[in-house]
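Engineer: Pasting the structures here.
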Structure P
Amino acid sequence: MSAKDVEQIVVHFNKPVMGQDPLSKELFNADRHKLIATWARQDGETTIFLDDDSVIIASWNTREIKTIQWPTGQQVVPTAAAFANRMEEIKSKFPNAWSAWSPEEDQKLIEEFNSGLKVRKLSESHGRTRGGIKSRLRKLELIKMDE
């Protein structure tokens, strides 16, 4: 996987907060954390970061977060309006993001993937994020869970 295929979010905090190294599982304090996530939502007082499978990658109290830097490089204060803008931005670029897959679209994805199309081209073809395409390829058992 190249760096271009990673949806990295950087969360900047008002003061250092506890985090856990994803590989060693060691705990650490830092005033910023890098996450491999696709999107975020606010759930009451908590900001939750998720991947395309809606698996929670991390969460913190929203008041602890100073800014969030999206993969585009845009840095925003964590407000409901900022999250709504981010969702609109994703939907404008990938109109089928978070939409259900039809059997016909699954078949088209399988055919295109088997013909050798790369994830980036599949993403363009289907109007979905790269993470969404990878998630579907995993569900269709065309790639392994760790790919």
Structure Q
Amino acid sequence: MATLARRRLGQLVVVCSGGREEHVCPFGRVEMMVSDDMGKTWVGPGVLDSTIDDRDAGVIETARGTLLVSTFTSLAYERPLQEAEKRKPSEAGTWPTERLERWQLAHHRLDAAQRQAQLGQWMIRSTDGGVTWSAVTPAW
């Protein structure tokens, strides 16, 4: 899912959930691209990321020109990962070793408590057109 905003001076800003291998996976991240020529060419993507799966990014520009980007995080990938870890190598539906290891590495970047702490709805803000961003804060 992507969201497009047209800034007061005409610049287009798009944010989306990118970096995915599948609809539900541990690699989702918020990506942002900008266009200064009405979408003919784009710069980016830049990554505005948390450590767990980011989903459904949105972007708006406030009356003061501040960019606000929202997202929510998910651990829905844990169930398919747990199921894959239980399968024997000869079983139907077994994942290739490289895929399983890649998902496990991404999953274990944080411990269970850290993953839970990152669940939620989040907002980041930029007052300089997306050059720098605030820390991630709860959206509500």
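Just so you know, all these numbers are worked out from the coordinates, no wet-lab data involved. All of these numbers come straight from a predicted model, not from anything done at the bench. Cβ atoms are built from the backbone, for glycine too; each structure is taken alone.
Engineer: State the single structure among P, Q that was used to calculate P(r) over Cα pairs in 10 Å bins from 0, in percent, giving 10, 39, 31, 17, 3.
Structural biologist: On the way: P: 10, 39, 31, 17, 3; Q: 11, 37, 28, 16, 7, 1.
Structure of origin is P.
Engineer: Which structure, out of P, Q, was distance in nm of label points 7 Å out along Cα→Cβ at positions 78 and 94 calculated from, if the result is 2.7?
Structural biologist: Structure of origin is Q.
Engineer: Related question: Looking just at distance in nm of label points 7 Å out along Cα→Cβ at positions 14 and 126, which of the labels P, Q belongs to the structure with the highest value?
Structural biologist: P
Engineer: Then there is this: A value of -5000 was derived for helix-only ellipticity at 222 nm (-39500 (n - 2.57) for each DSSP H run of 4 or more, over all residues; to 500); which structure in P, Q was it taken from?
Structural biologist: Values: P: -9000; Q: -5000.
Attributed to the structure labelled Q.
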